[in-house]
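Some structures to go through are shown next.
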Structure P
Amino acid sequence: MYTIGQVAKFLGVSRDTLKFYEEKELVKPKQNIENGYRKYNRFDIYDITTVNFYREMDIEIKKIQELRKSKSIEGIKSLVDEKEQEVLKEIEYKKLILKKLQIVKEDCEKIKQFLGKYTVKEMKPLEIRGEIEHYTAYEEYETLKENTDSLKKAVTLTSLRRVIRFNDEGMLEDKFIIVRKVEDFEKDIEGEIVSHPKCMYTVIEDGRWSTGGKNTDHNVEASLRKAAIENGYKLLGLVYINLLLTTYEDGLERVFLEMYVPIK
């Protein structure tokens, strides 16, 4: 027979864990009524190692309790299959988080390299999955959730593109489309594909820290026209704007946007 301290030491578990197992009726050591001391025999130790075995696979206590009552080999296999599917889903979720983190790192580099500068760049294909009136049109966010590749159904503004149509007289249309990137050779395309092989590309800063809350659309438009004239480009009357990154300075947001402006 062993004391709780001895069992905790050679099995590498805490006393609290052993008491928790006892509370959940996963192990039932004999207890001295007079002094409350517990005594564990070799069968108790076997029970504890069995519970630890399943806990190391992150099997829930409730499932282990069911297993302790009765579980055939097929039942155990079914339990493990269920856990395997859960782990595979979690791996896919972690992969998605890793991809998002890598994208943010790339966006930081874009800001450093292109802020306030113009270059020529391809706008790669995007599938249009829907449209909302404005990013503040919260009642339309259900549509956004249904049509984006998002982290556990969170609404992400990075799936939105602001699209502005204009001519020499000014703005003709201003809307937001819900998009997703089209990977090479992808087959499950349902929406319209939009892409432009040649665009003026730049990164601009918006947000109250830099603008004081003023609308800077006219200033940006003037800057685009000036850059197009200087480089001999003909604007096609379209601008695609994507939110890259938001941070804060002095409690005010700094918003960085990338712009694709199709040209000839």
Structure Q
Amino acid sequence: MTKLEKKELNKLNRSSFYRSLTLSGSWNYINAQGNAMAYTLFPALKRIYKDKPQELKEAMKRNMAYFNISPPFSTFLAGVTTSMEEENAADSSFDAASINAVKASLMGPLAGIGDSLFWGTFRIITTGIGISLAEQGNVLGPILFLVLFNLTYMVPRFYGFKFGYNVGAQFIQKAYQNGLINIITKAATILGLIMVGGMISSTVSISTNLAFTVSGTEYKIQEILDQIFKGMLPMIATLACFALVRKKVSANKIIIGILVLSMLLAAVGFI
């Protein structure tokens, strides 16, 4: 596997940092930060798959998959992904599916750590420092807050690619030697399914008001459905949207369809 030279690694590290600034601005309901992640990785992928346009196309498509993470840690995963893409380009027996599997297994924990660390801790501490000065009429209060918070926020983001690349290369080599990569891929797939199931349960809320009466006893459809399979309607709705996405139906059409269908079902008293 051809390793990046120091000069080239530094160049890609800077490129990764600047391109990662598009993460929040390009967020969408289909693949979240996936487009920005592919954009962040493009210079590295272009270098890895030089003179291999079809493989570059496949790599870009692969890295546009759903991705959502606390932005300061995004470049770290970009570095890890780059090392795995290098291995994929050099070894024909490499399982390309493991690239997204590793990303999926790491982005959840890193997102939780990043949000609590940067937004829940560093932001509060630096805000407190800034406010204490601002209350005294010191103009340095807001300036100091911006400087201190952005130092904690941007430093790991700037050096993340280089660190992730170096760690990732060593990790992949050892993982393949002891067969760990297959275990990680399978575990990541299971974890991803669990996360999707939990997300559906917590964010999709659909219930029906329909009921019928038999011999003077009222039976509510929703209560019956909950006894059979709790969360059945949210699951059906999610799977229907997923099927439309796989058929290349645009997100805007799906959202408009949901709005229209919701109004119709509410009008007839279904929900």
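In this comparison of P, Q, the computed figure 16.6, 54 for Rg and Dmax of the Cα atoms in Å, for residues 81-128 alone is attributed to Q. When mean count of other Cβ atoms within 10 Å over residues 65-72 is computed across structures P, Q, the figure 19.9 traces back to Q. Can you say which of P, Q returns -13000 when helix-only ellipticity at 222 nm (-39500 (n - 2.57) for each DSSP H run of 4 or more, over all residues; to 500) is computed? Computed on structure P.
I have 0.95 for FRET efficiency 1/(1 + (r/R0)^6) of positions 17 and 57 (r between Cβ atoms, R0 = 30 Å, to 0.05), calculated from one of the structures P, Q. Which structure is it? Derived from P, not from the others.
Sorting P, Q by distance in nm of label points 7 Å out along Cα→Cβ at positions 9 and 209 from high to low puts Q first, with the largest value. Among candidates P, Q, the computation of percent of Cα pairs over 29 Å apart that gave 54 used structure P.
Rule-based calculations on the coordinates, nothing more; no lab input. Model, not experiment: these values are computed from the prediction. Cβ atoms are built from the backbone, for glycine too; each structure is taken alone.
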